[in-house]
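Structures are listed in the sections that come next.
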Structure I
Amino acid sequence: MAGMKMIVGLGNPGKEYSGTRHNAGFEVVDRLAGRLGIEIRRRRFGGLVGDGLFGELRVALVKPQTFMNHSGQAVVAAASFYKLGPDELIVVTDDMALEPGRIRIRPQGSAGGHNGLTDIIERLGTNAFARLRVGIGVAGSPDWADYVLSRPHPQQRERIALAVDKAAEALLCWLGEGLETAMNRYNSSPEESSGGV
C-alpha cells in the first residue's frame, strides 16, 4: 500500500447554505468523490467522511459539519485517527482574493482572514499544510459575510462551477503526482492569493 492522503473541503452544513460561495470547498470534494467513486456519508469526527482508493493510495475525504469557524475539530480528529501528518493533508476552501474561475494551490501559509483556515491552523498548531483555494471574487460591499453566504449570480455561478471541475482535477494530480506538479500545472496565473473569509 502506498500510504494515505486526506482531503478536507470547507463549508457550512444545512440546505440553507447549499450552493453558497462559502461552500465551494464542499462542492470540490463532492465532485472529487464522484470521480473516485467514494461516498461521503459516514458521520465521524464531527464531519461527513468517506474513503477509498486512488490506485494503491488510500484517500479520505472529509466535510466538517461543525460550521466554518470550528472546522479544525473534524480535521484534527480525522488526522489523529488516520495517523496523518500535515504533509498528508490538503484543505479546499473559497477565496475572495481570487476572481471566480481561478484556483490556487499553496504548500502552506496564513489563514488570510478565512475563519475555517484560522481554526484549523490553531487546532493543528501549524500552518504547514497544503490548501487549494477556489476563487469566488471580492464582495462589492463591506458586508463580506452576506456575500460569502449568498449564492452567486448565474454568470459567476458558471465560472465557479468550471473552477470546481478544475480543482477536482488538481486534487487528482496532487494525489498521483504530488504537490509541486499540481501547483505547476494548475496555478494558472502569477498573482498571489492572500485572502478568503
Structure II
Amino acid sequence: MNWYAGAIPAFIALIFIVLSQIAKGETLQDQGWRVDNVPKAFFLLVPPMLLGAVVLLMIGWLCGSLRMGAIILDFRLIWTFLALFIWGLTQQYPLQAFINRRAQMIWGTGTASVVFTAAVFASLHFPNTGLMAATFFGGLMWAYVYQRTPNLWLLALSHALMTSVLVLTAPYAVLHRLRVGYNYFR
C-alpha cells in the first residue's frame, strides 16, 4: 500500500484539529507549544520516566532481551533519535493538544480524562498488545503531565527517550517490530 493512503486521512484529521482549535480560540501556548514551563514539565516527567526505564530494564534483564550493546554513538544514532523526537511530536500533538483537551472539556482535569487519553493512545496501537500496554502506561504519564504543564516539546522528547528504552529492552516477540494496524500481520 502506498504511503499516501494513510497520509490523506491523517492530513484531513490535522485540518479538522487545527480548525477546531481555531474555533475554540486555543492559542499555541494553550496547546503546549511553549518553553516557559520546561523546568516544571521536566521535573514532572523525570520520576515516572525513571520508574518506567527501571521496569523495562528489569523486564529486559529477566527475559534476556537487553540490547544496550546495540547503541553506537554516531550520526546514525543522532538521526534516529531526531526521527523519534519528530515521530513523538506528531503523536503527542493530536493526543494532548486535541484529545486530552477535549476530554478535559467533558470530564474536567483528572483521572477520567487522563485514563481516556491513555486508552485512546493505546487503542491506536491495536492489535499489538505488548505495544498497547506500553503505550497505555506512557499515555497515562504524558496525559497527566500535559494537564499540569502543557509542553509538547518535552512530551515529544520523553516519547523519544521511552521509545528508545522500550526498543532496547523489551523482547522482540512482545514488540512485534512495533507494527500496528494492518502492518501487524505483514
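All of the numbers you see were taken from the coordinates with simple rules; none came from a lab. What you see is a predicted model; the values in this text were computed from it and never measured. Cβ atoms are built from the backbone, for glycine too; each structure is taken alone.
Brief remarks on what is shown
- Parent structure of the calculated result 50, 42, 35, given that Cα extents along the principal axes in Å is the read-out and I, II the choices: II
- At a computed -22500 (helix-only ellipticity at 222 nm (-39500 (n - 2.57) for each DSSP H run of 4 or more, over all residues; to 500)), which of I, II: II
- Distance in nm of label points 7 Å out along Cα→Cβ at positions 79 and 111 from the coordinates reads 4.8; which among I, II: II
- For the structures shown (I, II), relative contact order in percent (Cα under 8 Å, 6 or more apart) is largest in II.
- Among I, II, which structure scores highest (criterion: mean count of other Cβ atoms within 10 Å over residues 7-14): I
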